[in-house]
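Structures are listed in the sections that come next.
Readers should treat all values here as calculations from the given coordinates under stated rules, not as data from a laboratory. The model shown is predicted, which means the values in this text are computed figures rather than measured ones. Cβ atoms are built from the backbone, for glycine too; each structure is taken alone.
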Structure I
Amino acid sequence: MIIRLGRNIATQNLVPGQAVYGEDLIKRKGVEYRVWEPRRSKVGATLVKGMKFPLRENHLVLYLGVASGTTASHLSDMLTKGMLFGVDFAPRVLRDFVLLAETRSNLIPVFDTANKPEHYRWVVPQVDFIVQDVAQPNQAQILIKNARMFLKKNGHAFVAVKSRSIDVTAKPGDVFKQFKQEVKASGEFEILEDIRLEPFERDHMALLLRKK
């Protein structure tokens, strides 16, 4: 559950008393919420800026580039009857995510690279939602490969596009245009919404997609 707090948002804490990354804990009518810091989370920034996010409490989610689990922890709050599979190849940050998963039973760590979804197809089922936040030049190809292998028909994907990770010499707007063209050309997705993430993130765009 998400609530609005002026310009901010918060999720109902799945593990009362637990602050994951130093965020504020607040209570409303006896219920504890965790403030979702938009400068620490692309999904959080996107929601603050008004993007619709069709995540349901019973969804299965594949998170590519889960890192230490800042954003995943808020998704965990929302997935009270679901599950999130978090993929990352960096041992240091994934160690933190593993520790977080020990306190939240709906989080499953996967130590691997999102470039090779065939490596983890044995542990990740068909999912309702993909969240992608990876700093790689081939972000579009990573998304497409994982969607073809794991995302259900009519499932949704959220992707944070980092223009400087794709081409540091090009204008961000040109990078975003090329990314959308590549996604459309794959034939896999319908683009539902796109939004720039300033002032929270520089040279970033978020896309919400639906698999055809």
Structure II
Amino acid sequence: MEHIKTFYSKTLHTTIGDIIVEGPVTGAQLASYTFHEGLKAFRQPAQQQQALIGIADLPEGRIIVARHDATVLGYVTYLYPDPMERWAQDRIDNMIELGAIEVINDTRGMGIGRALLDISFQDEAMEHYLVITTEYYWHWDLKGTNRTVWEYRKMMERMMKTVNFEEFATDDPEINSHPANCLMARIGKHVEADTLERFDRLRFRSRFNF
């Protein structure tokens, strides 16, 4: 399929000044910014910036950022599932994964996470995608947010539902290894039945002998 990307932006007026939420950004745009030192959930900020530059320039890759001036305070990524994951064992052209969402601790509570998601789905092209996300409790910043596993799970679920993600059952052992883990997906308005059938087979490999 043709991956069409339309740029959107919005401004959040916060106690630290105006924060611009924008995307999908290009690799060149990302390279012109600085990543805040607090963006270290997955790797060091400079390394994460380089990884996101690579994703941004993939045909299907989408990076939405929140920035204060030229400093990135948060981001969300979308791309095809990792080839090592079960979700890539059937490469569905219009199924992409929300791979990571990260916001620095100092700006939590300012609505940046929700704004990143809002901008992500402003683009009508996203209605042609099935977007999945796998949530594992060991990736959650329980210490930084001072939340229990279930409090964090409820917060995450509420945020994802604002852009029409819903939880889906699966026989994936890693997701089923803890009751707080979950598979969520957003089915775009123009996603066809064939995509959903193939997604079902990925969700229940044992049932379909996939």
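Observations on the model:
- For -0.56, -1.23 (log10 I(q)/I(0) by the Debye sum over Cα atoms at q = 0.17, 0.31 Å⁻¹, for residues 41-88 alone, calculated) the corresponding structure among I, II: II
- Structure responsible for 18.5, with mean count of other Cβ atoms within 10 Å over residues 105-112 calculated and labels I, II on offer: I
- Top of I, II by distance in nm of label points 7 Å out along Cα→Cβ at positions 57 and 113, largest first: I
- Mean count of other Cβ atoms within 10 Å over residues 25-32 from the coordinates reads 16.1; which among I, II: II
- Ranked by FRET efficiency 1/(1 + (r/R0)^6) of positions 33 and 129 (r between Cβ atoms, R0 = 25 Å, to 0.05), structures I, II are topped by I, which has the highest value.
- Label whose coordinates, when mean count of other Cβ atoms within 10 Å over residues 65-72 is calculated, return 18.5 (choices I, II): II
- Here FRET efficiency 1/(1 + (r/R0)^6) of positions 49 and 201 (r between Cβ atoms, R0 = 25 Å, to 0.05) was derived from just one of the structures I, II, and that gives 0.10; the source is II.
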